[in-house]
Structure I
Amino acid sequence: MSKILVFENNPYWRGFLAEAFSPSNEINFVSRRNAFLLKVDTAHYDVIILDLGSDIKKQLSLLDDINQKGLYTPVIVISETESTELIVNVIKSGAFDFVVKPFSDVRIQHVVRNALENQSLKNEIDYLRRQQDVVYEFDKIIAVSPIAKACIQTLKKFSTADLSISVSGETGTGKSFLSGAIHFNSQRRKKPFITINCANIMENFLESELFGHEKGAFTGADKLRIGRFEQANGGTLFLDEIGEMSLNLQAKLLRVLEEKTFERLGGTKTIYSDVRVIAATNRNLETLVASGAFREDLYYRINILSIEIPPLRNRIEDIEPLSIFLLNKAIRSVDKRITGFSPTVIECFKNYPWPGNIRQLDNTIQRAVMLEDGRVIQRENIVTPEPLKTIQPPTPLPVNPSHSMGDYEKEMITKTLDECLWIQKDAAKLLGISPRVLNYKIQKFKITHPRWRRNKQV
């Protein structure tokens, strides 16, 4: 259901528009300028229909007011006056379309539908199918092993149920791709598929990314920002690494899932967004719930349907066909006529545990393609480093009475980073904190290292 705001004085046209758009849409009428501005300030609308009436100049100024407020809503202008100059001015002022009275219900319904579809296309900023080298058909996903076949069949069933889904699995197993397959085989396939990685964004920015913010909501917010939930309206939102989300944001996420409404940061308008959520994590959410790091009510809300993606080492039969597929993809961007792998390479692939799963296999093949000068990739061009050994908990530092807790914490973090070769993800795991928290503490204590590309001082 779309929300439409209509600025119209004429009782006949108010009745005409009400009949044209009810009951499949929520339509609100105003006839006074102040009431109109109050409506757009306090509520969210999908489309605005603005009748210029007899005082064309005064009503046109409403378009300027809408632009100054940074509204994202398409405006359709209607008028009994038809002139090229007026139409040009209206379109230049930011209106989506201009419709001359009298018009039929079919005509105005068509214009509103185009406005909604145009808005949906603007929102679809991620995973646009036209530029993806990806096929989301379940029957074409490589699954030879019994465990992979069973996984695909389950996901295929999940795609037909319009419910929240929890996808778990190790890093690199293809959770994002398979979530895309669920979306593009669902009834929401024609709507946006929007993704966001909750572990890669600081908490104060993550809230803005999810829900958007109004102009002036905080320092640096110089314009209105549309959040991922608003972008994904009608479609699917993929929340990767949801286990890294703070408890505060978890509470707000739960409200959106239950009520389908939210407000942008710094705003008071309640925005409706019908979104299907697919949440992914490489952490054990049940363990996080038990420790109090993840809300139990949110866990049950996103875990209506759940599935674990098997690691590559458990689906050995898939390794060779996957390798051939990834090789064909890799050679498209280079001027080489590589036809396949030597038998020793395939044997190496099957015997290697692939801690980074499909992502690591893909990177390994891309590197081999660049190194290989022949027609067949040879073993010497395959680099498969030894899997990381199990990291032992850091040895506690001796207590120094002259040190504060902050000094002690900084020393412990520095020591752990050094033990993990300054790889922040490994250090965070060793310390028992999320990568986001570790990054915050690194900036807080101004810890730097030459191998890091950026050493921001806060």
Structure II
Amino acid sequence: MFISVLDLFKIGIGPSSSHTMGPMVAAKDFRHRVQQFLADNNNYSSPRIRCTLRGSLAFTGKGHATDRAITLGINNYTPQELANQNINALISELSQRDTLEINQSTIHFCPADDIIFDRGEPLPEHPNGIILELLELPESANSNNKLSPQTQVRPDLTQIKQTGNLLLTETYFSIGGGFITTLSEIGQLVAPLQIDASNSCGYPFDCADQMIKMSADSGLSIAAMKRSNELERISETELNNGLDATWNAMHACIENGLVAEGHLPGGLNIKRRAKTLYQQLQANPQKANLNDWLCAYAMAVNEENAAGHMVVTAPTNGAAGVIPAVIFYAIKHEGATLEQARDFLLVAGAIGGLIKHNSSISGAEVGCQGEVGSASAMAAAGLCAIKGGSTEQIENAAEIALEHHLGMTCDPVGSLVQVPCIERNGFGAIKAYTAASLAIRGDGKHFMSLDNCIAAMKQTGLEMSVKYKETSLGGLAVSITEC
């Protein structure tokens, strides 16, 4: 199994990798399909694009900016190119339009009318479904028969066929971490990746036990094996530049979050706290401890994410603060180097790939154990590695961190990635550091393996009620008392 560290860590925008970045990629892909279709079929006078969101995307898509993401993707934007743009201004401009140009054809698309939040049953293949359609509707339908997003219903294809034609459709699934797949492809996926052949790289470990054995047989560290696998596909310069760009973006997220003030968007009136906390620690460092610093750094990132600013999926946006906080602490307080930061990311990427391959990093599939839990395991492994831990100790560190997130629900208040998400990243970083410290003081031998822990996370996610998997239907999301 191989998944590139540069695919796992993607630079984009908040607030969610599965609900923002994935849908944007899907919408852009559908635009490309429309472009190809119209190149061969240019005799349609009044085509219209319509998007129906299903499952978790329907329930929490408003709070996670899914409608904004679809609008941006349909207008040919990618998360990466938006990282340093004023998204609010761009969305304000695009939302005023009700058409767009593709292949010199005018396509009707009004975000307020053509993005539908269907809160019915989710699609059976995955809880994050996106149905995109190109329709030929009569002019009267385009001007008078707009569907309000408040109807919360799926478009009736029978009615559509009576008033026009379904020209092109594709169903996408946003499977976590900004990754997407289509309806035709999802059957070829294995939890939830399209797996390369086992001989696709020199060290194709599919599980932690294989990773340990390959390390012992080759005499190479996890970082060295991961680097070797990457170098079979890209040059060393490309890999190092990619790793450095990833860390630089993470670093920028921390720095931006530590100076930002005000309240986060969305209506909860949540005040940013990272700057005030950081200033307190700087003013009285002798009374500051490890936990304080890690929380300040992690919360800084996730406040930036909640604001819709630049962030790195690590492995998701909702868990984006854990890994940067641990790396930043290691560099700023313990003298870690840039080369060690690269190794940290390689090892974290290896562990993240195992979790994504054998379980999930999607909150809509397995709850927050798959997001913050996975990030904490990845950070623990990376930190243990740069502190000189053996392969066995690194595997142990990842297992300890993941084990103590099992069962964690995803129940964001108001469908926003703010409460409990921002603080949760601080605690994920603390658990990662503690797990690495505990593992490196041991000999690597332990009772519960990382593979078993990943399997337990998957089974726990399968048995978890949908109310606690990014739908805001249970838990903290419905425990607010209004006086």
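Each value in this text was obtained by applying a stated rule to the coordinates, not by laboratory testing. Please read these numbers as outputs of a predicted model, since none were measured by experiment. Cβ atoms are built from the backbone, for glycine too; each structure is taken alone.
Looking across I, II, the calculation of log10 I(q)/I(0) by the Debye sum over Cα atoms at q = 0.10, 0.11, 0.13 Å⁻¹ that yields -0.72, -0.86, -1.16 traces back to II.
Once distance in nm of label points 7 Å out along Cα→Cβ at positions 184 and 240 is calculated for all of I, II, which comes out largest? The partial results should precede the final answer.
Numbers: I: 1.6; II: 4.2.
Top value of distance in nm of label points 7 Å out along Cα→Cβ at positions 184 and 240 goes to structure II.
Which structure, out of I, II, was mean projected area of the Cα convex hull in nm², for residues 376-431 alone derived from, given a value of 5.2? Value 5.2 for mean projected area of the Cα convex hull in nm², for residues 376-431 alone corresponds to I out of I, II. Mean count of other Cβ atoms within 10 Å over residues 96-103 was computed and gave 13.4; which structure, I, II, did it come from? Corresponding structure: II. Structures I, II were shown, and distance in nm of label points 7 Å out along Cα→Cβ at positions 416 and 448 at 3.4 was computed from II.
Can you tell which of I, II yields 1.4 when distance in nm of label points 7 Å out along Cα→Cβ at positions 48 and 64 is derived from it? Structure of origin is I. Figure out for me which of the structures I, II the number 0.95 belongs to, where FRET efficiency 1/(1 + (r/R0)^6) of positions 16 and 352 (r between Cβ atoms, R0 = 30 Å, to 0.05) was derived from the coordinates. Source structure: II.
Hey, distance in nm of label points 7 Å out along Cα→Cβ at positions 104 and 320 derived from one of I, II reads 4.0; which structure?
II
Tell me which structure, out of I, II, gives 2.1 once distance in nm of label points 7 Å out along Cα→Cβ at positions 312 and 344 is calculated. Value 2.1 for distance in nm of label points 7 Å out along Cα→Cβ at positions 312 and 344 corresponds to I out of I, II.
Kindly point out which one of I, II the value -13000 was derived from, the read-out being helix-only ellipticity at 222 nm (-39500 (n - 2.57) for each DSSP H run of 4 or more, over all residues; to 500).
I
Consider the structures I, II: one of them gives 12 for relative contact order in percent (Cα under 8 Å, 6 or more apart) as calculated from the coordinates. Say which. That value comes from structure I.
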